[in-house]
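The structures come next, written out as structure tokens.
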Structure I
Amino acid sequence: MPGVRLPSFRRLGRDAKLFIAEAAVSSLVWGAWWPISTLYLKEAGYTGTALGTLGMVSGLTSVLSLPAGLVVDRFGRKRILLLSWFASMLGPVAVVLTTDLQSLLTAFLVSGVAGAALGPAYSALQAEAFEEDMESGYSLESFVRSISSAAGGLVGWIPESMAPSLGYLSAYRTTLIALLALEAPSIVLLSLVRERYSPKERAGISVRARGVVARFAVTQAVIGFGAGLSIPLIGYYLSVKFGVESGPIGTLFTVVSVVGGVSNLAAPALSDRVGLLAGILLPQAAAIPLLAAIPACPSFLCASLLYVPRTALMNMSNPLLWAFVMRVTPEEDRGAMSAVSQLAWNVPNSLSTQVGGWMMDSVGLDSPLLCTSAVYSIYLVVFYLLFRGFLHGEGEDPDGLHPPD
């Protein structure tokens with residue numbers, strides 16, 4: 001692909017490649033899991049409000065991510081990563097064992113607590129593995145995740161083919177059990193990653209990191225709240241609005257992932273051409289009107305033709321943003337940085353998912369998508385105002401990654 005810096009991917013080391021292989025496995029599994037599990041619970045009688053409640057319970061546990069991130073920076077990443085991975089699987093396992101709401105709420109609570117530690121540990125250890133070339137590492141990982149998620153989306157046709165004989169409920173459940181088994185290699189790959197980081201005995205986030213941490217937390221909170229209103233429930237929304245099930249919805253997510261993967265590879269070239277700040281904001285600005293137009297669509301095909309470019313554009317700059325944040329954050333603060341990001345995103349996101357589910361059931365099915373579009377617009381303004389100082393000098397500095405003096 002002209003202009004995309006593919007040759008630099010060859011410089012990635014052994015541990016970076018292990019992370020990318022793990023991304024391929026886990027993205028295949030979870031790319032299939034989330035739409036199918038949502039439709040499975042819908043088939044079991046769950047409403048949008050109930051689904052939003054499950055998301056809220058899991059997400060609110062991210063308040064523990066900040067102390068978890070400090071623990072990760074103080075005691076090391078790999079051991080915490082492996083332990084929290086096993087604990088985080090309780091929620092998905094519970095989904096295939098019971099449809100009782102109280103039982104699932106308890107399991108999602110435990111999984112959320114584990115995820116509060118897993119996220120910072122994973123991100124900090126991954127940043128260490130990608131240290132030599134972060135832009136290329138994160139772009140390649142995003143590409144691999146997108147393509148694997150695309151393959152996962154096609155799994156939605158498996159329960160469709162089994163439904164005539166088993167019924168949708170049993171067909172969905174059987175597929176989910178198989179997906180959990182496919183996730184096992186993920187933990188093996190993570191266990192092979194080497195950790196070079198030496199923990200330092202100190203407390204809190206260093207003064208050097210506080211500026212970027214605070215700015216990133218604010219922007220993550222705004223966009224997390226906006227996304228939570230509709231994006232986690234988009235499969236439910238499309239199923240209710242257009243009467244489609246896992247096959248068509250999974251295929252849509254496959255196309256979204258393929259297009260998104262290619263756009264992620266193009267992100268470094270876009271940044272080189274227009275600068276890092278514009279490279280982050282311009283694609284997201286183009287995505288907002290596409291999302292706002294989906295409620296006016298008369299068919300699933302029409303909605304799909306808008307949702308595919310919307311998602312690709314909205315997520316295109318994520319590798320650039322994450323590479324920037326990790327580069328300007330000192331190594332000893334990366335666990336805390338990841339924790340703050342996770343906390344700032346998940347708490348507003350989980351609360352707004354509950355609100356969005358209620359809005360779909362009680363206000364109007366389309367209303368959360370329109371609200372998401374409005375909040376995304378606010379996010380663009382907030383991000384520009386907070387980061388224009390950090391991302392100065394893109395025209396003279398090829399990286400554009402210097403914090404303000």
Structure II
Amino acid sequence: MSTSSEDSSRPGKSKVLLLAGAKWVSTARLVLALASFDCDVELMAPKSHPAIRAGVVKRGYRYDVLRPVESILKAIRASQPDIVIPVDELTVLHLEELRSAAEVSSGEDQEAIRRLLATSGERAETTALGRSRLALLTLAAGLGVATPDTIAVSSPQELAVAVRDLGLPLALKADATFGGRGVRLVATESEAARAWGRLHRASTFLTALRRGIVWHDWSYIREWANGTTRDVAAQRLVRGTERTAMAVAVAGELRAAVCLEVIQTAEYLGPSSVLRIVEDETMMEAIRSVAKGANVSGFCGFDFIVDEATGTPLLIEMNLRPTQLAHLPLGPGRDLVAAYLRGMLGLNVEDRPAATAQDLIALFPQELLRDADSEWTLKAYHDVPWDVPELVREALDRNVPEVIAADKRYGARG
């Protein structure tokens with residue numbers, strides 16, 4: 001991978017290595033934010049990643065979808081970073097594989113890898129909670145955090161029990177998925193059986209090929225080759241409004257967090273495209289409790305559904321990575337990048353001025369791709385990186401799947 005900046009880092013600067021398996025524009029925004037604090041930012045990513053358009057990546061390393069762990073190890077050895085940040089679910093899982101391998105290996109090199117991963121917040125118990133929805137919700141419930149009723153479903157027999165106990169309709173959610181792709185809402189027993197089979201079994205070669213061509217996500221080829229199956233959980237369907245939170249924690253202590261209400265999603269059961277900043281102490285207390293209980297260090301995100309019957313925010317998911325707006329400064333105590341650099345690297349940096357005084361934010365390019373005539377891009381603060389026109393063009397030129405309008409009647413998503 002070529003870069004658009006010099007390859008060597010200057011002495012005395014903190015070097016941050018971002019690990020990307022997907023071509024998300026949000027990664028480019030995080031690169032720019034880290035560079036604004038005078039960090040040397042390096043990137044392991046697929047070819048032609050939009051972050052290269054940001055113009056500040058010091059050095060790039062190629063991500064090999066069929067040998068991802070080897071890609072990360074090669075990048076770490078070449079970069080010698082102070083810290084690594086996985087920016088999507090793929091690299092979170094790959095980093096977990098690397099840590100597991102390093103724990104059973106000997107040698108000075110492996111010890112250095114273990115130290116780096118520990119510094120970066122990679123811990124077995126934490127990653128397991130981020131990967132397993134059921135494990136996370138079990139921990140949360142034990143801490144007094146409100147959660148939807150959830151049951152593990154590892155067989156057709158357990159599915160029948162879940163349908164009986166939770167009722168229909170219900171949500172089926174596969175672990176280690178993102179962007180709503182591992183969620184199915186089912187209204188009948190036959191729908192539940194078909195959906196469980198598709199979520200649980202390994203991808204076929206044709207399915208993996210189609211996802212690579214349509215979604216530009218070739219990780220399913222590795223899943224097909226390995227015959228990987230997924231754990232699935234059944235969750236009582238809660239009707240209500242979606243909320244989310246982005247945060248930074250260090251050794252379980254919350255350092256910064258922002259609560260947001262989902263106003264619009266980019267597609268049905270998909271990621272957010274318009275958000276509103278909200279004050280919600282119940283959500284904040286839940287985040288504090290779970291971050292501490294899971295011993296989280298680094299960027300993280302939490303998804304909630306506000307039960308329309310009770311008004312209670314129910315925790316449904318945790319992501320151990322920077323979320324879509326993690327780059328955006330929103331005022332004192334709400335600059336996640338500054339909080340990360342202070343807490344994880346010990347840098348003496350201050351929060352940046354808020355990018356906007358508005359509480360309504362339209363995400364770029366998600367909302368514009370959903371609807372080129374969206375009223376939200378005029379009513380809200382539209383988070384467009386106007387100072388990097390190459391990145392704007394790259395984001396709008398990318399091929400995306402057909403967008404399906406979000407149905408807000410169904411609240412639980414993954």
Structure III
Amino acid sequence: MGALSRPEEVVALVKLRVAAGQIKRQIPPEEHWGFAYSMLQNVSRSFALVIQQLGPELRNAVCIFYLVLRALDTVEDDTSIPTEVKVPILQEFYRHIYNRDWHYSCGTNNYKVLMDKFHHVSTAFLELGEGYQKAIEEITRRMGAGMAKFICKEVETVDDYEEYCHYVAGLVGYGLSRLFYAAGTEDLAPDSLSNSMGLFLQKTNIIRDYLEDINEIPKSRMFWPQEIWSKYADKLEDFKYEENSQKAVQCLNDLVTNALIHAEDCLQYMSALKDHAIFRFCAIPQIMAIGTCALCYNNVNVFRGVVKMRRGLTARVIDETNSMSDVYTAFYEFSLLLESKIDDNDPNAALTRKRVDSIKQTCRSSGLLKSRGYHLDKSPYKPMLLMIVLLLVAIIFGVLYTK
């Protein structure tokens with residue numbers, strides 16, 4: 001029954017669908033901006049939904065910032081590009097964004113389109129205010145240099161892991177904080193908190209994407225630090241095989257525990273935001289990250305296929321995240337769900353409990369907790385209730401589409 005087995009998610013899904021339709025009708029008429037916003041939808045629908053709430057000037061800057069970094073990431077991710085070609089492109093990418101004629105064909109599907117028609121992104125970039133341009137240029141330069149460094153270097157130690165995640169995600173946090181400041185809507189956040197905002201998202205993605213990354217063609221690119229995975233296996237690819245499931249899950253839990261260290265910094269960063277649209281823009285991905293950590297923890301399916309939060313729950317998060325009370329509640333409830341999965345025999349059980357307890361205490365001490373009832377798996381509802389919900393959904397669709 002999918003989402004329909006969870007009535008509390010159905011209305012949120014309807015709203016999400018309507019919002020997606022509205023976004024398509026809001027694409028600007030200019031060719032370069034039309035390409036930018038259409039491409040944003042193609043490479044990240046959830047991001048496209050959240051970004052639309054920002055004011056026009058900041059929305060344009062964040063859209064182009066995202067596409068520039070997606071293009072940079074496409075070059076980094078394309079394992080068919082020889083190192084001697086890839087490294088100079090990464091190092092010089094911050095210059096290319098000023099060149100309306102530059103493009104480089106690589107990547108696949110929508111990412112190839114982005115690279116082939118990158119001149120549209122450059123044209124839009126050159127229309128941004130100087131403050132936005134300088135912030136985007138600085139972060140692109142630093143990120144490209146960091147990516148180039150790790151093309152020639154494996155992620156071996158935990159320090160390497162932190163450094164790599166800083167280059168590819170912590171710097172995104174820096175950049176967004178600078179864009180918010182340039183817009184005049186926020187104070188400039190401390191770099192340490194901005195960094196944690198990026199690292200929490202990036203580490204969650206690295207954990208979740210194990211199977212996709214290990215099976216990358218023509219060759220895999222992995223970012224699980226050897227210092228951690230070597231405690232559980234001789235080779236990282238060993239985790240794919242069923243006979244190694246126990247050790248694979250223990251390694252997975254170790255990495256999730258490592259990611260949780262950033263959660264409280266993220267809560268502190270979000271609690272200082274003043275603009276409602278910026279707050280939602282920042283908060284929704286962070287809630288998705290803590291939810292994904294709870295879903296992945298102690299879950300052998302990370303090594304068998306795609307593990308991600310279901311669409312209905314994602315829709316609820318997008319619909320219901322409007323205040324720090326919502327954020328604290330989500331972090332608290334997902335932390336409880338993760339805690340319920342801790343196995344006392346896991347080598348890192350005590351440390352995981354300590355970090356989960358710390359997140360829960362931060363949420364409780366806010367005095368803002370309420371009840372959401374987030375569930376990662378089974379539905380408690382019965383078929384008769386589902387029929388009532390379906391009827392309500394039909395009515396909602398009718399009302400929304402006649403406006």
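Coordinate-derived values only; no laboratory data. Only a predicted model underlies this, so the values are computations on that prediction, with no experimental measurement involved. Cβ atoms are built from the backbone, for glycine too; each structure is taken alone.
Each of I, II, III could give FRET efficiency 1/(1 + (r/R0)^6) of positions 149 and 293 (r between Cβ atoms, R0 = 25 Å, to 0.05), but the derived value 0.80 comes from II. One of I, II, III was used to compute helix-only ellipticity at 222 nm (-39500 (n - 2.57) for each DSSP H run of 4 or more, over all residues; to 500), and the answer was -26000. Which one was it? The structure behind it is I.
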